[in-house]
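For reference, the structures are reproduced in the following blocks.
The numbers here are math on the coordinates, done by the rules we state, and not lab data. As the structure is a computational prediction, the values presented were derived from the model and not from experiment. Cβ atoms are built from the backbone, for glycine too; each structure is taken alone.
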Structure P
Amino acid sequence: MPEKSIIHSKAQHYYNVFHHERDGWVSETDVYAWVGRTTQEFKLTPGTAPASALQRSLLEYWKRLFVPMDTDGDGVVSRDEFLAGFVSLGDKPNDYARIVMPSAKVFVATADVDGDGELDKSEFKRLFQSSFALSDEDIDVSFADIDADSSGSISTDELRAAIRVFHSSTDPNDRGHRLLGALRS
């Protein structure tokens, strides 16, 4: 797969797994639905510190990542806007770090039910199925790809590294391309 097509394939895959409603665009409503699914899965009480941290993080993610993609200013991000915006993000690693990285810490804190500071496979599965509706097969692919040290758990650093690769790398051998499961052409 040529370098640019890797980024394009990841962008298409991300749009497909993020875009649950299949209404032709991604909107702030999709982000609130994401917060709701994850809050419900981890039984976070609305208004508590953990639920509020998750909501703030994901709404910030919306504002910093998705809103700039809305090039026509209609308040929603079309598939074409999303693909163009995702591809351009890979060319701006400083923007990427500022926009995407803070969410990794919140994700781990939300899903780390045993409190060991890492995500075991069952915690990871709950997080990624509630957030992105990944299949069991995609969970297996994703977990193996992200667990760089093969410890059986994913640290915040491993998740951050995978998110960075997913958003910016064109090297097909880098870990993290399968952050959201197997890439489909």
Structure Q
Amino acid sequence: MSDNITFTDAVILWRDKKICSITNLESVLSDFKIIFAYNSNKIEAAGVSISHTREIFETGKVTEYTGDLKPLLETYNQKVCYDFLKEKVINKEPLTGELICQIHEKLTHGCYDEVRISKGERPGEYKKNYYRVGLSVGVPPEDVEEEIDFICKELSEAKIESVDVGSTLMNSLLYFSSR
């Protein structure tokens, strides 16, 4: 295989692992889950080191940390969410609006500030207010649940088991992120 790995190559490599148990999944994702969580936090300049991230994922706690507690909680929430999703990945459970809300609750548990709470926002629930990301306002709050359900249905109907998995799955993911 060349140094240039395509999306299709990555999907085929993943499928070739033939992951069928949580133990097998843990073996394949052991470093990835830590690196992913670390880089996710690093994007937001959270200040949680790779060693602290590893400690959280391996023991559920951290020692010798002197930074802001919110990024530490966010890292712990990523571990909780990863643990929650392992069995769902093995069972190839479909992505649903309910599952998205469960993931959201696990990732944001204890992280909402007083402003969000006072506006009625809660972890694990669809947004209740308008928020701007860049130049886009996004879907109005009253339409979010319907849009999520529609997109999840579209993804579940996508033929991602086909030989041309790259274009089908990537198009589905791009479509989902653009909505």
(request) Assuming 2.8 is distance in nm of label points 7 Å out along Cα→Cβ at positions 99 and 155 as calculated from a single structure, say which of P, Q it is. (result) P
(message) If log10 I(q)/I(0) by the Debye sum over Cα atoms at q = 0.09, 0.13, 0.16, 0.20 Å⁻¹ is calculated from each of P, Q, which structure is the one that comes out at -0.29, -0.63, -1.00, -1.64?
(response) P
(message) Tell me which structure, out of P, Q, gives 18 once relative contact order in percent (Cα under 8 Å, 6 or more apart) is calculated.
(response) Q
